[in-house]
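Presented below are the structures under discussion, each in the form of structure tokens.
None of the figures in this text is laboratory data; all of them are computed from the coordinates on show. Here the structure is a predicted model, which means the values were calculated and not measured. Cβ atoms are built from the backbone, for glycine too; each structure is taken alone.
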Structure P
Amino acid sequence: MLHHISIRTADIHRSIAFYECLGFTISDRFTTGYTLACWMEGLSGRIELIQIPEPKPAPDAFGDEHYVGYYHLSFDLTELAANLSSWLASFETALQTASLPAPQILLAPTQQVIGENVYEVAFIKDPDGLPLELIYRQK
């Protein structure tokens, strides 16, 4: 069983606000040696945010076709919305209400066939530029 996914962030407070808009809530706050951290739960999973005191930009995992390593997190929104476009619109409204900028869209919602299923798929960036995949299984 997967316990959590850890995300290193330049600004933990900004990232907390972003992931709260995405549907996560803080379950635990703690420190990891010299820095702030927290676990957040939501969308059937747990993430860990860790503040990095002297951050460097993340590699462009989405745009660099030669990048090797972790690529993205993927969130299934099938049970949360009528379609991906409407979910994205409500997410942008939640970000605006939290005084956060609209997410950068890496890939606008598009259909993709995976096995015998048809999905709507989109990619956005989190506040630190990490790609997040949003999927919605069409019925």
Structure Q
Amino acid sequence: MINLFEKIKEARVRAELTQEELAEMCGVNRATVCQWESKDPTKRLKPRKANLHKISQATGVSLNWLKSRSEQVHDNRYLDIESELEKEVLSLRQEQKEKAKKAVQDLYAMVVNDELNSDEISAIVVLARVLGNK
């Protein structure tokens, strides 16, 4: 089991922050960060809830991970990236759907207005059947 003081240090090191930098980002002095990370229980200081939140934000790890007994790091930066990618994929899918819808509407208009010859119509019918059998 990984202790809170170890998690704070691990998160800080992963974020490539010095104790001084983390202290500045959390609004405390470096000695306080030293106490948060101290291996010596007599010198160790447990961060307040507000400071845990600041540590989470400064290092990019989840607040839940800091509070949990889990050893697996929950890195918010990766979750944010995953979320953004998911949004982008959904956006692209929607864009593709709109383009396909427009193309089908254009083809339908061309058929209705007798703008296609029989070979072109046959090709569209074949394509529709192939796609319909997926």
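If distance in nm of label points 7 Å out along Cα→Cβ at positions 3 and 27 is calculated from each of P, Q, which structure is the one that comes out at 1.2? Please list the in-between numbers first.
Working: P: 1.2; Q: 2.8.
Considering all the candidates, the number was obtained from P.
If you rank structures P, Q by distance in nm of label points 7 Å out along Cα→Cβ at positions 51 and 99, which sits at the top with the largest value? It would help to have the intermediate numbers written out before the result.
Values: P: 1.7; Q: 5.4.
Largest calculated value belongs to Q.
Taking P(r) over Cα pairs in 10 Å bins from 0, in percent from the coordinates of each of P, Q, which one would give 11, 27, 15, 9, 9, 11, 12, 5, 1?
Values: P: 11, 39, 38, 11, 1; Q: 11, 27, 15, 9, 9, 11, 12, 5, 1.
The read-out was computed on structure Q.
Of the structures labelled P, Q, which one yields -22500 when helix-only ellipticity at 222 nm (-39500 (n - 2.57) for each DSSP H run of 4 or more, over all residues; to 500) is computed from its coordinates? Walk me through the numbers before you get to the answer.
Details: P: -5500; Q: -22500.
Checking each candidate, the match is Q.
Kindly point out which one of P, Q the value 22 was derived from, the read-out being relative contact order in percent (Cα under 8 Å, 6 or more apart).
Details: P: 22; Q: 19.
Only structure P yields this read-out.
Mean projected area of the Cα convex hull in nm², for residues 43-122 alone was computed and gave 9.6; which structure, P, Q, did it come from?
Computing mean projected area of the Cα convex hull in nm², for residues 43-122 alone on every structure in P, Q gives 9.6 only for Q.
Give the label, chosen from P, Q, of the structure having the highest value of distance in nm of label points 7 Å out along Cα→Cβ at positions 11 and 67.
Values: P: 2.1; Q: 1.2.
That would be structure P.
Looking just at distance in nm of label points 7 Å out along Cα→Cβ at positions 59 and 91, which of the labels P, Q belongs to the structure with the highest value? Write out the running numbers ahead of the final one.
Working: P: 2.4; Q: 3.2.
Greatest value across P, Q: structure Q.
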